[in-house]
Each structure stands twice: as structure tokens, then as C-alpha cells.
Structure P
Amino acid sequence: MTEKIFIGADHVGFNLKNRLVDELKKLGYEPIDVGPKKLDPADDYPDYAKPVASAVSTGKVQRGVLTCGTGLGMSYAANRFPHVRAALAWNEQIAALSREHGDSNLLVLPAQFVSEEQGISILHKWLETGFDGGRHERRIEKIDQP
């Protein structure tokens, strides 16, 4: 069965999102594009962060991807959902560490600070990197504790 990955963006991340959707398809994933479907400078990032984060939070999918100008707005909105560990990554090393140490399940890319090619490279690294577990596992468990 093909892994589904929810993906969304605001207007600044629109072009990068479309490239990432194509790349996910090439890699054999089933991207679920929550939008936007057309470029609209008046859109709001929470409208796209929420359905992606909700799908990850509820276990509908294991992973999601979001992009906006800085990545900050998307990460703020996504990390409000239980069990979501949205990681803002601007290079491959950060993406890998977010997986190895933080078991990130939602990748956030800053479209104003990475090229489309860099975004694809970061996505590849994030997808192929596993969680190290061990001492990191107890830390992850503490995130959702009151």
C-alpha cells in the first residue's frame, strides 16, 4: 500500500508545494494536496496547516509536509495539534536531525529561504531518515505529557 502524505502551503509556498507534490508522486508516495489549488495572495496559512496537522495528529497519515514564506506560521499552527512534531528545516542536516532525534512527523519548509531544488533535496533527506530512538524516545514521550 502506498503511503499517503498530506501536503499544503500558503500563497508564498504555492510553487514549492506543487513541485513537492510532483516529487512525492515520483517517489511512489500518494500526496494528498489540501491546497491551495490556485495562487491567491489573500489566503491564510492556518487554513492549510490545520488539515495537514489534523491528519497527522489523528493518525490518518503518518507524515505531512507544509510550506510558507518563513515556515514559522505553518510550524506554529501545526505544533498546536497533539502528537504533531512539525520541524522547520532549511537544510538537509536539520531535516535529518529532526527525524533522528525528534521523530518529526511533519516537515515545514521556508519557501523564501530555500530554492525548489533545495526543498526537494531536504524532502528526500527527511523521508529517508529514521528515528534513532533510545534516549530520544523518552524525550519525545514527554512532549505530550502535561
Structure Q
Amino acid sequence: MNENRIMNWSECKRDFIRLVEIDNERVESMKKMAMERLEIARKMKPSSNHASFIVENYYEVIKELLTAYLLKNKMRSKNHQCLISFFHLKNPNHEREAFLISQMSFFRNRLEYYGEKIPTIFYETNKDEFENIIKILLELIK
């Protein structure tokens, strides 16, 4: 998948989304785990050796919050790209953030599956935005 493309929601609905009951306990548990992971990401010292893992942790926090957001809207997804697609669909005023999450996903997958480091400049340029996205998602999950 191209780092600048957000998956089509129709494709997500057709192939990867299923309807579920809202499970507020699970939503809260996911939120709590995301916040614990966030603590770890914030404590990591940025360096050219650690930037990849910091971005990876931030992406995992955001992915967990997106999963909780989808669950809060009575859905589950078998595809992480659909989490981003749903966020983009429901929050058109946060298009820039949706594209950044998509880019994080791309870099995280390159790290995970190909052993490619995430550019340190990507972390340095976007670290405040990562925090902002988390704040937005926490507000949406309330």
C-alpha cells in the first residue's frame, strides 16, 4: 500500500468490517493499555537508533485508540487500514492527521516486515502531531 493512500471505506465495509455490540469495558481497557504504551514511548530517548521504535510505539498507541473508536461505533475490523479509513470518513476536518497516521502505518510496516529504519527526521518533524492525534482520539472515544 502506498504511504499516501487511505483505503476506501466501501472496500473496508465490504471485506473487513463486522458489526458488534458496544463493549464499554473493552473500550476502557484498550484506552488504558494505549496510555501505558504511550508512557513508554514518551520515556524513550530520541536518537537515530531509537526513533524507529518511538514512532512504532506511537503508531501502536494510535492504532489501539482507533480500534477503541471503531468499537465505540459498534464495529470491528480485520484490517488496520480500515481503522484509518473510518477515522478519515467520520472526521473530514482531520484529514491531515489521517494521512499522517497512514504514513506512520506505512513506516511501521516497513520496519516490521523489511527491517527498514524509520527516518529520524520523520519522528522529529511529527512528534508533536503524534501527541495531538492521541488527544483527538481520546476526545472522540469519550
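A value of 1.8 was computed for distance in nm of label points 7 Å out along Cα→Cβ at positions 26 and 122; which of P, Q is the source structure?
Values: P: 1.8; Q: 3.0.
The read-out comes from structure P.
Here helix-only ellipticity at 222 nm (-39500 (n - 2.57) for each DSSP H run of 4 or more, over all residues; to 500) was calculated and came to -24000; which of the structures P, Q was it taken from?
Working: P: -13000; Q: -24000.
Derived from the structure labelled Q.
0.35 is what came out when FRET efficiency 1/(1 + (r/R0)^6) of positions 50 and 130 (r between Cβ atoms, R0 = 25 Å, to 0.05) was calculated for one structure; which of P, Q is it?
P
Comparing distance in nm of label points 7 Å out along Cα→Cβ at positions 10 and 114 across P, Q, which is largest? Display every interim value, and only then the final one.
On the way: P: 1.8; Q: 3.0.
Biggest value here belongs to Q.
For which of the structures P, Q does the calculation of relative contact order in percent (Cα under 8 Å, 6 or more apart) return 24? Provide the component values of the computation, followed by the final result.
Working: P: 24; Q: 36.
Going label by label, the one that fits is P.
For distance in nm of label points 7 Å out along Cα→Cβ at positions 74 and 106, which of P, Q scores largest? Don't skip to the end; give the middle numbers.
Numbers: P: 1.1; Q: 3.5.
Checked P, Q; max of distance in nm of label points 7 Å out along Cα→Cβ at positions 74 and 106 sits with Q.
With mean count of other Cβ atoms within 10 Å over residues 34-41 as the yardstick, tell me which of P, Q scores highest.
On the way: P: 13.0; Q: 16.1.
Largest one: structure Q.
Suppose distance in nm of label points 7 Å out along Cα→Cβ at positions 66 and 82 works out to 1.3; of P, Q, which structure was it derived from? It would help to have the intermediate numbers written out before the result.
On the way: P: 1.8; Q: 1.3.
Traced to structure Q.
None of the figures in this text is laboratory data; all of them are computed from the coordinates on show. Not measured: the values here are computed from a predicted model. Cβ atoms are built from the backbone, for glycine too; each structure is taken alone.
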